[in-house]
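Peer 1: Take a look at the structures below.
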Structure 1
Amino acid sequence: MLTNLPEGLTKYSESPKFDQDTLPLALQKEHRTKPGCWAKAIISEGSINYILEENPDEVFTLTSGQFAIIEPEEPHHVELIGPVIFHLEFYKKSF
């Protein structure tokens, strides 16, 4: 898992804040970002598990104040651990 976004990316969108009651089911199943789209999952409160489908035995537990960088088209999903608040930021290359 990357710990920083590559240089030359610009934020173009942001999700609403999700909690354990509003987290879409689609994010809890295998999914991926669009081609050329990077995402940053930012945890405000609580914890989630971030799992890459190519290596499901390697689980990244993210807690308040931490984030995950999601590469374009990388299959992944999240698991709730308990109460949580987090959101996603979306980035693409600047031209």
Structure 2
Amino acid sequence: MIRERVQALLDAYETDEAISLLDGYRASGAPMDDTLFYLLGNAWRKKGNWQMAINNYLEALHLNPDSPAKQALDIANEILDFYNKDMYNQ
């Protein structure tokens, strides 16, 4: 399944391939559930792109308010609040 493949890529630090796989999956018209948006957010976070990570976490939360993306989003916001208060103003 795609979730397992993406998680394996993320575990192997192959974030570009994980993002490419999910982008291709999404472009094919296949339905994206909250878990896939959460994984995509994790991939972008690993690449250091906080804006894309947060966008995907928010999309996951839109689909499922109980998604693990809630905790990931909270952590990302805490890190950014500590790290760079101007990050949201770009």
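Peer 1: 1, 2: which one has relative contact order in percent (Cα under 8 Å, 6 or more apart), as calculated, at 45? Each step should come with its number before you reach the end.
Peer 2: On the way: 1: 45; 2: 21.
Computing relative contact order in percent (Cα under 8 Å, 6 or more apart) on every structure in 1, 2 gives 45 only for 1.
Peer 1: Of structures 1, 2, which gives 17, 13, 12 when semi-axes √(5λ) of the Cα gyration tensor in Å, for residues 22-77 alone is computed from the coordinates? The partial results should precede the final answer.
Peer 2: Values: 1: 17, 13, 12; 2: 18, 14, 7.
Checking each candidate, the match is 1.
Peer 1: With helix-only ellipticity at 222 nm (-39500 (n - 2.57) for each DSSP H run of 4 or more, over all residues; to 500) coming out at 0, pick the structure among 1, 2 it was computed from. The partial results should precede the final answer.
Peer 2: Working: 1: 0; 2: -23500.
Source structure: 1.
Peer 1: Just checking, which of 1, 2 has the largest value of distance in nm of label points 7 Å out along Cα→Cβ at positions 14 and 62?
Peer 2: On the way: 1: 1.5; 2: 3.0.
Of structures 1, 2, the maximum of distance in nm of label points 7 Å out along Cα→Cβ at positions 14 and 62 occurs in 2.
Peer 1: On to the next question. Of the structures labelled 1, 2, which one yields 22, 15, 11 when semi-axes √(5λ) of the Cα gyration tensor in Å is computed from its coordinates?
Peer 2: It traces back to 2.
Throughout, read-outs are computed from the coordinates displayed, never taken from laboratory work. This structure is a prediction, so every number in the text was calculated from the model and none was measured. Cβ atoms are built from the backbone, for glycine too; each structure is taken alone.
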